[in-house]
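The structures considered in this document are given below.
Values quoted throughout were computed directly from the atomic coordinates according to the rules given, and no laboratory measurement underlies them. Note that the structure is a prediction, hence the values are computed from the model and not measured. Cβ atoms are built from the backbone, for glycine too; each structure is taken alone.
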Structure I
Amino acid sequence: MMVQVSHDPATVYAEHAAELVRYATLLAGPSGADDLVADACVKAFASPGWTAVENPRAYLYRAVLNEARQAARRDGRRADRERRVAARDRIEPAEPRPDVLAPLQSLTDRQRAIVFFTYWQDRSTAEIADDLGIDQRTVQRELLAARTHLAEVLR
């Protein structure tokens, strides 16, 4: 005697969804288990061979496993891309070289601050003037004096 197997997606889903979610939780963790099962079932039910499947439960278990593997590969590729972009975008702040540190110390406090903001913080003249409460022309004059002094000392 042959048992008739239902291939109606709503019936099959209602019958197996809870156990498939538990299985997906084991494979991928609780946060994405529901979505993983839903994606796997949608793909399985849309498959042209769905009506010929002899064991829908086993077929859906394999579909969830395949979907979990694809999601893991997709997440791994995304994480790799994010790491590569983060590494490329990360710029380590330049540390002053020891041979430059002493000449920097010979500048006035204001000149040192302006040099720091200009070269280490990449700030504009207007931003520096605003932060230090001085005129933009004073920033330019002090920066020129600092450059001149450093050029002489570092020669």
Structure II
Amino acid sequence: MASLLAVDAGVRTGLALWGDDGRLRWYRSQNFGELPRLRRAIPGLIAAPGDVSHLVIEGGGPVVTAWEREAGRAFVTAERVNAEAWRALFLLPREQRSGAQAKQVADRLARHVIAWAGAPRPTSLRHDAAEAILVGLWGALRLGWVRQLPADLLR
């Protein structure tokens, strides 16, 4: 089974794995503390169980470059997306007036996606994991793995 790994890139990284059946498999946040430690971890994250065939990364700079480089080595299709692109699909313009407001709305929407996907409910959900879930949903829609948005996300 092919899968998509969605990444909210940073030293504190949000991760979400989507299956080609359009279901959210898992999500988490991980703090690597420093860029060299993150760079060492990326190959294992891409090779994690789930047969990663696609990588969607939100972010920029050397962190994203490290993800893209490793994806190329692993023959994984990588796509970079900026926050404005995926937020435009899921958030109303008034919900994007500030980064803090957008993160709060992303948290609420990610919780709806988790419930819709039947994934384990979080005890706590960091904003980077919430954003990775939505980045992954954006990618799964682009790939045609998700054909219809969850009712809670329809505006």
Problem - relative contact order in percent (Cα under 8 Å, 6 or more apart) from the coordinates reads 31; which among I, II - result: II
Practice task
Using the calculated result 0.8 for distance in nm of label points 7 Å out along Cα→Cβ at positions 27 and 67, pick out the matching structure from I, II.
Solution key: I
Practice task
Tell me which of I, II gives 32.7, 101 when you compute Rg and Dmax of the Cα atoms in Å.
Solution key: I
Problem - With FRET efficiency 1/(1 + (r/R0)^6) of positions 51 and 123 (r between Cβ atoms, R0 = 41 Å, to 0.05) derived as 0.05, matching label from I, II - result: I
Handout entry: Entry that produces -14500 once helix-only ellipticity at 222 nm (-39500 (n - 2.57) for each DSSP H run of 4 or more, over all residues; to 500) is calculated, selected from I, II
Key = II
Practice task
Give the label, chosen from I, II, of the structure having the highest value of distance in nm of label points 7 Å out along Cα→Cβ at positions 19 and 107.
Solution key: I
